[in-house]
Structure P
Amino acid sequence: MTIKAKEILDGKFWIIEDKGVKIATLSLSDDRYILSDATGSRFVNSTKQVEKSFGKIDWSKLEITETTTKEVHGFDTSCLPHNPLFDVKNKLPLFTKSPKSKSLYAAGYYIIHFEKGWVKSFCPKLITLERYEYKGPFKTSLEMRTELSKANAK
């Protein structure tokens, strides 16, 4: 058996593959299914009709291996990071706290210079780093505290 339907959205969307190659998609819309393959898109009333087109299908769920590491590019984060990226110009490891979020956070430890002086920070928002002078990122809080001591001594 080489044809599999991998469930992407619980009870809503499947990718149908033959030997690991995508041959169709199936989505549930109200009470009917929409089958899209090389011949086009069409409505079908049941998964039995899909099997008439492709033969016996294994309807297994997609095994999603989600990362449980709380780091981005080697720097610790305060939560499970989503949408990791690296700002090459500013050398900052960035991430969002949820898949659809537009707020970027910088992974790692930082010291930020506010009006009252230098303050330590863990995973600050990118906008904060853009508005104020900062040093970092540091991989450990010990590195950050050492730099904070140096900055406050000046």
Structure Q
Amino acid sequence: MGVHVRLIIGGRKDRGASLVEFAMVAPFLLLLIFGMVEFGWLFAQNLDVRHGAREGVRLAAVNFPEGPPPNSGSRSDTNRDALIAEVCARMQTPDNAEVIITSAGDVGDSAVVTVNSPGETLTGFIDFLLPSTLILTSTVETRLEQAATWTDTSGAQACP
């Protein structure tokens, strides 16, 4: 009977030890879990920016929007705006994204499309580890297959 009493008394001494151990380990566990979630979220946003730049340069190479060939090399801002709107429409999250398009305009010349988008965290738990202004950027260059009917952007143009 005395042994039984000692086990109960001994068990009461260690009663809160597991709670204290969990309290010490929980912040690291949460940091690890939320870090994986945030990394996946930012990685998906980066893939979307890369996809937008690839689609944009592909559309520029085939002279989107299709229409009559330019008269005497004239190029229009309307076609440029339609091209940028189509690039943004093909992205999953075009919010706050900016598109830059440059080209000489002749067949065989290079067309360059750059897409910039701010990286946004999902939970905000690891914001202290990231720079205050995280910008995801992708630049893609290709040769034009048809003469461009759109003008270059003078700077970054926001998605409509």
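Quick note: the coordinates plus some simple rules give every number you see, no bench work behind them. Predicted model only: the values in this text are computed from it and were never measured. Cβ atoms are built from the backbone, for glycine too; each structure is taken alone.
In this comparison of P, Q, the computed figure -5000 for helix-only ellipticity at 222 nm (-39500 (n - 2.57) for each DSSP H run of 4 or more, over all residues; to 500) is attributed to P. Comparing distance in nm of label points 7 Å out along Cα→Cβ at positions 31 and 79 across structures P, Q, the highest figure is found for Q.
Taking relative contact order in percent (Cα under 8 Å, 6 or more apart) as the quantity of interest, name the structure among P, Q where it is greatest. Of structures P, Q, the maximum of relative contact order in percent (Cα under 8 Å, 6 or more apart) occurs in Q.
Source structure of the calculated read-out (volume of the Cα convex hull per residue in Å³, 124) within P, Q: Q. When distance in nm of label points 7 Å out along Cα→Cβ at positions 15 and 135 is calculated for each of structures P, Q, structure Q comes out greatest. Taking distance in nm of label points 7 Å out along Cα→Cβ at positions 23 and 47 as the criterion, the top structure among P, Q is Q, with the largest value. A value of 14.5 was computed for mean count of other Cβ atoms within 10 Å over residues 119-126; which of P, Q is the source structure? Computing mean count of other Cβ atoms within 10 Å over residues 119-126 on every structure in P, Q gives 14.5 only for Q. Hey, Rg and Dmax of the Cα atoms in Å, for residues 39-126 alone derived from one of P, Q reads 15.3, 56; which structure? The read-out was computed on structure Q.
In terms of mean count of other Cβ atoms within 10 Å over residues 87-94, the structure with the greatest value among P, Q is Q.
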